[in-house]
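Student: Following this line, the structures themselves.
What follows is calculated from the coordinates using simple rules that are stated; it is not laboratory data. These numbers come from a predicted model, not from an experiment.
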Structure P
């Protein structure tokens, strides 16, 4: 898991921030379901907490807290 905050573009940073506070419905992600969003899920930064709702994982929270 080698996400580097400095390498993220503005849209990607905003996507990470969307997960910061609470669950995000999948419909909010659809415009952003790029390889980046899929990578966040695959790398364990975001997790499906309930059907079609996503949130930062504990790992993702630690990553965001360090920003």
Structure Q
């Protein structure tokens, strides 16, 4: 699978790769993500999901408990 990324900031695709890697890790997926370069102002990210149940997902909360 490939994901296209358009941004006003050159190189944002690299940031998005880091975000997606973190999400995959948090949800227990084994995924390979690679910044494939730019073409006509769009950055491309290659995504290969090897396992959706590689590890137990971590709990996630947007706020601390009161």
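Student: For structures P, Q, which has the highest computed value of relative contact order in percent (Cα under 8 Å, 6 or more apart)? Mind dumping the intermediate values first?
Tutor: Values: P: 33; Q: 36.
Comparing P, Q, the top value of relative contact order in percent (Cα under 8 Å, 6 or more apart) belongs to Q.
Student: Tell me which of P, Q gives 26, 17, 6 when you compute semi-axes √(5λ) of the Cα gyration tensor in Å. Before the final figure, lay out the partial values.
Tutor: Working: P: 17, 14, 11; Q: 26, 17, 6.
Computed on structure Q.
Student: Suppose helix-only ellipticity at 222 nm (-39500 (n - 2.57) for each DSSP H run of 4 or more, over all residues; to 500) works out to -7500; of P, Q, which structure was it derived from?
Tutor: Values: P: -13000; Q: -7500.
This figure was derived from Q.
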